[in-house]
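K.L.:
Listed after this line are the structures, all set down as structure tokens.
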Structure 1
Amino acid sequence: MSSDLPGYYFRVRDNGALVFRVDTENRQRRIELNQIATINIRNGEVKPQGDTVLSPADLAEITRWIADRARLLAERDVDDILRTVDHLNLTTQWIQSKATEDQLDAVTDALLLAMHDLRSVLVRKKSDRLLKAAEASKG
């Protein structure tokens, strides 16, 4: 079993992770997790734990994890939005086919305001992108 374990374990937390070195080379043959660093993924800061001096291998693994984690979180953001699109479609179908007048009264204003806000931001962002692309093609 110990040969299947990675050399590092990352305990995910808000905005980063705690980094542990996995140790199976001890007399009791137990798995030990020795914390070596704390990561803040927002600013990329890596703080060694206590008096720990991070080796180049430690830093390389931490850097790889940060890049992989940032990529995963970005993919999840897009997936969450695409799920929201699906949910909006399901909401539309529910309103069209099943909602009672009382249910519509309960949700209409909140939905209209949220959709208006979303539409305003989307239109502004799209306009900004189109203007930026037009300027880039000129210069």
Structure 2
Amino acid sequence: MTAAARSGATGFPVRQGEDHWTQAEVKALSDQLKAEAADLKTEIERAESDIADRLGDSVSDAGDDQADLGAKAFEREHELALTYNALELLAQTERALVRIESETYGTCESCGEPIGKARLQAFPRATLCVRCKQREERR
């Protein structure tokens, strides 16, 4: 049995000076991500239902003045944007769960170096290390 296995550590990479991931930390992270995914799915279903209801209301909007129509269009656009953001967050969450399952979690998808345990604890959906994320944002 390896020292990592005896200590309950996982094979997820960490940056120099960081403690290794423990089985308990990975399970807690996975449980947190699964709960967030379930919440996001519920939120998306509700938002899609609301959007469908609003689109159905367009027939009853026939007598509204331009200001009312503009306000309703703004509300629809706002709801669509929020739903799109929730869908994107759900995709990132599911991607993180797949990476945990496939034991590739914690490795930068660009350079292959460890992302860093502290970064992943702050933002568990991260797929890039800080250096690669900064480089991506400058483009």
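Values in this text are rule-based calculations from the coordinates and carry no lab data. Owing to the predicted nature of the structure, the values given are computational and were not obtained by experimental measurement.
K.L.:
Assuming 11 is relative contact order in percent (Cα under 8 Å, 6 or more apart) as calculated from a single structure, say which of 1, 2 it is.
P.N.:
1
K.L.:
Please compute Kirkwood radius over Cα pairs in Å for structures 1, 2 and give me the label with the greatest value.
P.N.:
1
K.L.:
One of 1, 2 was used to compute Rg/Rh (Cα atoms, Kirkwood Rh), for residues 17-80 alone, and the result was 1.08. Which label is that?
P.N.:
The structure behind it is 1.
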